[in-house]
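Every read-out reported here was derived from the displayed coordinates using simple, explicitly stated rules and does not represent laboratory data. Because the structure is predicted, anything quoted here is derived from the model rather than measured. Cβ atoms are built from the backbone, for glycine too; each structure is taken alone.
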Structure I
Amino acid sequence: MRKDLELYDVTIIGGGAAGLFTAFYSGMREMKTKIIEYLPFLGGKVPYYYPDKVIRDIGGIHAITGAKLTEQLIEQGKTFDPTIVLDTQATEMERLDNGNFLLTDHRGDQHYTKTIIIAAGFGPLRSVELDLPNAEDYKNHNLHYYIREMETFRDKNVVISGGGNSAIDWANELEPIAKSVTLLYRRDEFSGHESNITKMKNSSVTIVTSSVIEQLHGDGHRLSSITIHNTESGERKELALDDLVVNHGFIIDLGVIGNWGLEMKDQTIQVDASMQTNIPGIYVVGDLANYPAKLPLIAGAFYEGPTAVNSANQHIVPDEELEKLYSTHMDAFIR
């Protein structure tokens with residue numbers, strides 16, 4: 001280890017929603033903070049996969065797009081000027097004899113820290129893509145695995161394949177602007193939130209269940225239709241379309257973090273009530289954190305972040321009583 005390395009109180013791996021709010025709270029605690037983000041920008045998967053999707057499950061915010069929420073989280077996360085390292089993947093972790101940690105990134109650069117908070121979502125996400133001949137030819141044309149701009153689909157005939165929250169959300173979001181929306185699902189019961197399913201069923205969305213995509217038809221550049229197969233009746237029929245959106249979930253790849261000796265469960269990391277892992281001084285927040293009664297909402301991550309920061313603070317100064325901290329008590333926020 002280089003002797004001139006700067007020592008941080010907290011190094012946050014991941015600059016998405018959970019990581020940004022964690023950085024804000026860490027700054028409020030006057031802890032020296034660094035963020036290491038795999039992508040070349042802050043915000044994580046929200047601005048990348050669904051910037052136009054409206055988010056409604058954050059207390060006090062009636063409705064906000066993913067892009068706007070990300071913009072505000074980035075501004076908030078930078079409040080106390082954390083060190084931000086983008087386009088960088090932490091690959092190796094070593095716990096030193098003095099109890100601190102040495103992280104090495106994919107370039108060989110080192111990062112010295114007293115504690116680590118992992119807020120890396122599910123790692124670099126990859127969409128589950130269609131395993132059909134010529135599917136790759138239509139990708140990024142009118143075969144989509146995520147939606148960035150809803151205006152792309154205005155007055156279009158859109159088919160969405162999937163039955164989870166993402167597929168149902170997009171059906172509801174696109175229904176007012178598309179010419180038509182058809183939702184295709186391989187099962188007969190949906191797995192999304194009940195209120196969103198009810199909203200979709202009461203809309204103009206055409207719902208086709210127990211059916212899968214069997215063939216793609218087009219000119220090798222743009223799709224014009226698909227053949228679908230009803231797995232119960234055996235019936236096959238062709239659906240014309242302008243755009244096909246596939247929401248079949250993501251492939252979780254924790255990458256090197258999975259080799260750090262952390263206790264894993266169902267491809268997530270086991271933590272206790274303090275958000276600490278089996279390695280003292282390492283904490284997890286957001287999608288990767290696994291504990292009883294876990295609530296997989298952004299709002300849940302906004303609770304987990306401060307909890308992890310408080311635990312990290314106690315780890316650093318175990319003999320000092322942790323004072324309660326409210327933004328309304330801080331001179332920086334009192335006008």
Structure II
Amino acid sequence: MAIDLIFYFSSFLWISLSLIPLIQSPKWYIRIWDYPRFQFFCISILILLYAGIFVKFDQPMKWIILGLLIANTSYLFWFIYPYSFFSKKMLNSEQEKNPKHSIKFLTINVYQKNTAFQKVLTRIQEVQADVVFLLETDEKWKHEMQSLKSNFPYFIEVPKENTYGLLFYSKFPIQNKQVNYLIDKEIPSIVADLELGEKRIRIFGIHPTPPVPIENQESTERDAELLIVGKKAKEFDGPSIVFGDLNDVAWSHTTRLFLRISEMLDPRIGRGMFNTFHAKYPLMRWPLDHFFVSSHFRLIDLKIEKEVNSDHFPISIHLSVKFEDKEKELDATQSDHKEANKIISEAK
């Protein structure tokens with residue numbers, strides 16, 4: 001009897017939690033369940049193994065529950081499959097050994113209360129990136145990062161005391177730099193053009209608020225900021241990159257909508273999840289820090305870097321740039337545009 005109760009209860013619980021995100025609501029207690037899709041998939045597999053070993057299927061209800069559990073496990077697998085090595089790559093790998101144009105980015109959510117400044121500087125030196133984007137940076141972090149300017153003479157510094165400060169350092173000249181407050185007057189984002197010789201790349205660095213009680217009761221502002229940036233990225237004809245701590249997982253409805261609206265590519269697809277959060281809890285990790293690139297790029301390398309005492313792992317990407325050569329991007333439907341405009345209007 002106890003074996004059957006465990007089977008019934010665990011199946012009902014994990015099926016229910018898995019389906020909560022189907023509710024079209026921006027409330028934090030709905031959207032938060034977008035994150036642990038992989039964990040739920042693993043738990044569903046364990047329940048199926050438990051049922052196969054211990055449960056005696058002598059009643060129709062048990063077979064019904066088993067069927068629902070199998071269907072739910074398949075549903076969860078559908079979300080995570082693209083972020084496996086079995087899926088087709090969305091962004092092609094670079095085939096040339098020495099591409100004409102290449103650029104390497106490193107982004108780190110440093111965790112504002114973190115004081116391991118030297119550890120962050122050491123990691124930046126080890127990665128040898130061309131562009132460094134540091135998030136959750138206040139005046140203290142700005143002061144401690146000044147030595148970077150000897151190797152990164154071009155920069156945008158927007159320190160904040162509210163955990164949404166941004167520090168951006170580049171080896172390439174910066175043109176047309178902007179600091180925008182797209183949704184909230186306290187949440188900055190940056191736009192800039194990087195000069196690679198006579199060519200340029202437009203970068204969008206963002207860090208929207210997450211849908212959690214202490215930050216924001218709803219995901220509307222996060223979703224709207226991401227979609228606004230997606231529209232701006234699509235308007236730019238040349239190579240562009242959207243990156244930072246997006247506080248959203250790669251497989252969420254909003255992120256997939258962003259890819260269609262922006263016509264950008266996700267280098268994770270076909271390669272792995274590359275989980276960046278939470279660095280302290282191995283069983284509770286998912287991809288929150290992202291690089292989305294236009295179809296002018298090819299991937300040389302994508303890597304989770306060693307920890308820096310933050311709750312996020314650093315993540316780096318090395319790209320080659322094909323200024324005149326574009327891959328196939330996703331297409332947005334009229335319904336996608338309508339949904340994106342609605343989300344943006346509700347956030348303003």
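A few remarks follow.
- Entry that produces 1.05 once Rg/Rh (Cα atoms, Kirkwood Rh), for residues 30-77 alone is calculated, selected from I, II: II
- Sorting I, II by percent of Cα pairs over 35 Å apart from high to low puts I first, with the largest value.
- Parent structure of the calculated result -11000, given that helix-only ellipticity at 222 nm (-39500 (n - 2.57) for each DSSP H run of 4 or more, over all residues; to 500) is the read-out and I, II the choices: II
- Per mean projected area of the Cα convex hull in nm², for residues 134-317 alone, the highest-valued of structures I, II: I
- Winner on distance in nm of label points 7 Å out along Cα→Cβ at positions 246 and 286 once structures I, II are ranked, highest first: I
- Identity of the structure behind 0.65 (criterion: FRET efficiency 1/(1 + (r/R0)^6) of positions 22 and 294 (r between Cβ atoms, R0 = 35 Å, to 0.05), calculated), options I, II: II
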